[in-house]
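> Below: a set of structures, written as structure tokens.
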Structure P
Amino acid sequence: MRKLITFSFLLLAACVLRAQEVRPALPGIPDKSVSILDFGGVSDGVELNTAAFARAFEALSKEGGGHLVVPAGVFLTGPIELKSGTDLHLERGAIILFSPDKKDFFDGKKVPPCISASKQHDVSISGEGIIDGNGAWWRPVKRSKVSDTEWKAFKRMGGTLSPDESLWYPFGLKHYEDIAPTYSAQEKLRTHLIRISDCERVSVSGVIIQNAPKFHLVPQRCSDVTVQNVFVRCPWNAQNGDGIDVMQCVRVLISGCTVDVGDDGICLKGGVGQKGLEEGPCKDILIENNIVFHAHGGFVIGSEFSGGMQNITVRNNVFSGTDTGLRFKSAPERGGLTQNIRISDISMTDIKDEAIVFQTDYADRPAGGKEKKASKKDAFVPEFTDIAISGVVCRGCHTAIRAKGTLETVHGISVSDCVFFYTDKATDIDVPEMVKTKNVRMLSY
């Protein structure tokens, strides 16, 4: 028995060490640089540069890769597709602005991401410039989340109000044609700003990423992903305005980033149901030294993670003004298993709701649609377990720790060496054994 315990301890220590030492392999980009201007790029904010970007990346790809430099100026464009061995480099003062005209993206069936790469290797986005998704022309707006002045400004663009006038849709705009027969059909075509899928060795560094039509930065089913010193921003009320969403990736580093968005800040997802299970987990991930301002959650797992979460370290982050701090959300048919999640040294201020929350009956709420209620089926039930949280200091939250579910769905959670200053409740936990605390101070007025 003693040997078994020793072996288990060593195995656990090895898992923790492996997560903490995650250093993904960086892309190998050939030492060759060309300018978008060499391929007909125009920086007047009027001329469309879609063809120029396509020519530039095709030329670099044929020569084995290199850096495509975007100089200072405003480069209006449609979708951009990255190639293996290439780096999209934005110099200081450069703005890549995506077209407000949906017809510049629509191929008759779907809308691709503004920037994409699929089944490539050694892909990079770098520099000090801005990537702007022009999302106001794509996103619905809730009347309850804007001022009278802002609401009038949206209506001046044209658009369509929902029957109860609680939502404005960018459908029937004054200056741009629609790409679907109804506002609800067009809403389903809304796309992400940057989506990198099924790629090896990916890096995004230095740039400002803002105003996505939907999510901002989405690495999906990738290996060796580095996101460093990136600023992700959009209006606080941007519908589905997630910041960084990592989906079923292996060996990921997110470090030194600033996030200020309309939905979840830094989020890990792991697929839905059997397909998510087959595609595998989010695994070997290190999230450190980031700042999240407005977001629905500072660090989030879910709501879908059927593929599981393994070896995740979150440390030395700041959440200031988020709705929740550490957010774990899922529901039957979209849940999975968490393993070796270690969270430490988190500073929080002005948290609107919970500092730490576990929710196992999460229901999706699409804009203008009916709430998709959590399933009552027994398949793919979330199991939040093996999660150790320590060193949290939270000054200002409604509830310090909230956990909703059963001992089968939430267990093996430890919270230690923390301080919470709450305004309403210290805890709201369905079953006390779900969360074990040690050396935790709960303070209020």
Structure Q
Amino acid sequence: MFEQHPLRQALSDEVHARPPVALDTPELITYLAFVHHEGSAEREADHLKALAEQLGLPEPITCSGHLLLETAGFRLKWERHNEFSSYCFFRRIDPTDPSDDYALLHVPAAWRKAIPGQLIAATHIELRSVTEMPAETVLHQQSARGQAMVASRIADGAGWVLTDFHLHDGFSHFLVLDNGFTPRQAGRIAQRLVEIETYRVMALLAFPVAKQVGRLLSRAEDELADLMDGMGQARSAEDDRAVLGRLSRLAAEVERSVAHTTFRFGAANAYYRLVQQRIEDLREQRLPGFSPIGEFMDRRLVPAIDTCMSIARRQDDLSARIARNSQLLRTRVDVEIERQNQELLAQMNRRAKIQLHLQETVEGLSVVAITYYASQLVNYMAKGAKHLIAPVTPEILTAASIPVIAGLVYMGLRRMRKLIGKEEGDAHH
């Protein structure tokens, strides 16, 4: 047997995970999406187990991130995503029950009200046959009411979908008319519709962030322009350092905004691409007098997403401009510091030369002083031994010793200076 990669089976299963639920017309679907909030994702497994226990079902396995529960009254498809979890309830329409309006009504009320997370999308889908609800009749009724409806033929003419994308009692509504769907195809259509609604709302989460960041960027750009004017008017290193300090604080503020919003803007772009893909998968055909879903999204969603992407690019551009200006200002400060250091070194060099001249003067005085004291010693010694040096007098001997003593002292000091200079040269190398 070959050695298996530990993720081979999991990666293979992922391709087949989360298939659409097959639907038999007529059917009611209610879809809820909850954004993860304050650890709600960790509480979902226990909440689903509580529902299974209440309905007398086996304990569900939620580790895979998706689950299908089937009961006598409804089916539940649960999926966990990166930012949200979805609960999709399916119920066959009972023609003998005129109050059978929504699949959610058959779910235990206490359980559904306690679903963890924050509700971000809620959708009702009604799947009906064209024999029960003829498409022409429904479209004529909507046109007569003058409502701004979004409608189109889908799946290459195998059905129709109608919606207005408004919230009614907290839910958006889709009416899907079946003109030849297979059960799998009907399930895929329903899944694409709820994904379009969810991903549309998730993409728009970035729009309020973009408006807030836009105000920050306008203020930061004005402040950057003022700082650049101040940099041009700076006359000293202290002025440059003051501008650099303000520029550093502005850079920190912009970079903090970038860190907080990069994920949101990136997620908005990814969700928007998913919306486009799901709309393309519907294979819409235009109906006279009605806007298809793709056209509605182009008019209503695209401008918001373009605004978010524009703000993201503007924010990155401002960050880069601040970085360039900061580098330019730091270069100016470094050049000024280098000039000051050169002046300081020149002053130190002048002081060293003066010190050398003083040292040479001191050395000359030292030769005189040492010669004087040494000649006095010779004079004292000559006076003590004048009977031994006769006929030379102590004064003559002292006078003769002065040049010799001065020469020896001078040579000794010069030799000492050479040794010190050699030691300093070796230390530098």
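> A value of 159, 60, 44 was derived for Cα extents along the principal axes in Å; which structure in P, Q was it taken from?
Q
> Taking FRET efficiency 1/(1 + (r/R0)^6) of positions 220 and 292 (r between Cβ atoms, R0 = 35 Å, to 0.05) as the quantity of interest, name the structure among P, Q where it is greatest.
Ranking P, Q on FRET efficiency 1/(1 + (r/R0)^6) of positions 220 and 292 (r between Cβ atoms, R0 = 35 Å, to 0.05), first place is P.
> Work out which structure the value 1.9 belongs to, where distance in nm of label points 7 Å out along Cα→Cβ at positions 356 and 404 was derived from one of P, Q.
P
> Given a value of 4.0 for distance in nm of label points 7 Å out along Cα→Cβ at positions 236 and 308, point me to the structure among P, Q it was derived from.
P
> On relative contact order in percent (Cα under 8 Å, 6 or more apart), which of the structures labelled P, Q is highest?
Greatest value across P, Q: structure Q.
> A further question on this structure: helix-only ellipticity at 222 nm (-39500 (n - 2.57) for each DSSP H run of 4 or more, over all residues; to 500) computed as -22000: which structure among P, Q?
Attributed to the structure labelled Q.
> Related question: Could you tell me which structure in P, Q was used to calculate mean count of other Cβ atoms within 10 Å over residues 116-123 as 20.5?
P
> Here's a follow-up. Taking 18.0 as the value of mean count of other Cβ atoms within 10 Å over residues 36-43 derived from one of the structures shown (P, Q), identify that structure.
P
> Identify which of structures P, Q gives the largest calculated value of FRET efficiency 1/(1 + (r/R0)^6) of positions 276 and 388 (r between Cβ atoms, R0 = 41 Å, to 0.05).
Largest one: structure P.
Throughout, read-outs are computed from the coordinates displayed, never taken from laboratory work. Treat the numbers as computed from the prediction; the structure is a model and nothing was measured. Cβ atoms are built from the backbone, for glycine too; each structure is taken alone.
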